[in-house]
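Q: Some structures are shown below for you to check.
Since every read-out is calculated from the coordinates, none of them should be taken as a lab result. Since the structure is predicted, the reported quantities are computational estimates derived from the model, not experimental observations. Cβ atoms are built from the backbone, for glycine too; each structure is taken alone.
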Structure P
Amino acid sequence: MSASTTHPAHRLIGQVLFTYDMPIERGKVREFAAATGASHPVYQGTNPPVPPTFLATAMHWEPQDPSLATLLGLDLSRVLQGGQEYTFIGPVPRVGETLHAETSVESVTDKQSSRGGHMTLIVVLTRFLRPDGTVAAEGRATVIERAKS
């Protein structure tokens, strides 16, 4: 695999695309736990931690003008979700905290698909910071853009 120099997202590697705050609300944590089948009683308490994949909801706080897809130069008719992962650093965030999120492009890679076509893989990194500036978690989403047919 080689680093892409042709996709518009390549010029954005390492740049913070946008920042936003993500308040963690008890009702939203409870709703998310119920929706994902996370039945542990800890999520019903007064100060619960977030369920492991709760940070996926951060997209609802991201600025939408311009959208991430626009900033990355994506043709949404050719985009697939390639995966998502979260790493928690230190204590898991809890209800009542507000995390400050910074979203950037971590990498852009061109690759041949197993069917012989071309695709570009873009890894988008979101760092979730506590009010004291320490990193609470990192989320990585891999966006796949298939070549034009």
Structure Q
Amino acid sequence: ANNWFGILSPLSKMAIAATLVYFPIMINTLRGLTQVEPSALELMRSYAAAPSTVTREVRIPNALPFFLTGLKIATTLSLIGAVVGEYFGGLTATLGRVVVAAASSLRFDVTWAAILVVSLMGIALYLGVVLLERLLIPWHASLRGDQPA
């Protein structure tokens, strides 16, 4: 991606991050939209519900936990993609370049500090998605603690 958009362009880092986050979100969302309990679909059919109503009332609520799980995975992958994309080119003020420059000059304190900053950013993003999950799907069994064994 760096060759397509240019080494110093932020678009190359965005392309790497977008490529990494696309698949976990897409696969999890599709799984949530398609793995609906047959009894729920049967109930909606018995109500003669329109396909748009089935999607809105059954499929989307079923897909939300799957989507948010994919988003949790994607937040950490996006950071990994952005930092690794910065390793191979970019401005000197980016975390990826700081890690490479500090490690090559044996300044491991700076290297570990940059890694700590990226780790804290990843934790903050993950916790943000967890908070979003608690706000969007408080009814889900994974948040109530009554999952079947």
Structure R
Amino acid sequence: MTDEKNALAVTLFSEILTADQLLRNRLSRVLPKGMEISHFSVLNHLVFVGDERSPAQLANTFHVTRGAMTNTLAKLEWAGYIHIRPDWDDARRKMVAISPAGRRARDQAISSIAPLINRVVGELGLERVRSTLPVLRDLRLQLEGE
């Protein structure tokens, strides 16, 4: 790798990691009390897919260990945001579904973070954000494939 290419790669990842940290800090401050980013992410995913998922599927989706996902799901279940039931086809597995309370909590979280993310997108400009998305998506897909 050339020095220029190496410097560009380091700068790219430094910017992504710094932006990630700043965004996580800001999101954590505006999410409803007691809700963590991991909780919101799972609830938002369950709304997006519109169907049940197994804990293993969720762990794979979020690139975390099954243990980490089990911990997150236990907190969401305790809060009444999800229902966990046995898989009727395979008693060894469980299935996770969002509850009505979880959907309301997710909607409240969206309402809480919308001003922040809309302001950021507005300040960057729609066209710049739109043109950045394919690069970020390709980066994610490349990293997922490794």
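Q: If mean projected area of the Cα convex hull in nm², for residues 20-99 alone is computed to be 6.5, which of P, Q, R is the source?
A: P
Q: While we're here: Given a value of 41, 18, 9 for semi-axes √(5λ) of the Cα gyration tensor in Å, point me to the structure among P, Q, R it was derived from.
A: Source structure: Q.
Q: Could you figure out which one of P, Q, R the value 2.7 for distance in nm of label points 7 Å out along Cα→Cβ at positions 76 and 132 was computed from?
A: Source structure: R.
Q: When relative contact order in percent (Cα under 8 Å, 6 or more apart) is calculated for each of the structures P, Q, R, which structure yields the highest value?
A: Going through P, Q, R one by one, relative contact order in percent (Cα under 8 Å, 6 or more apart) peaks for structure P.
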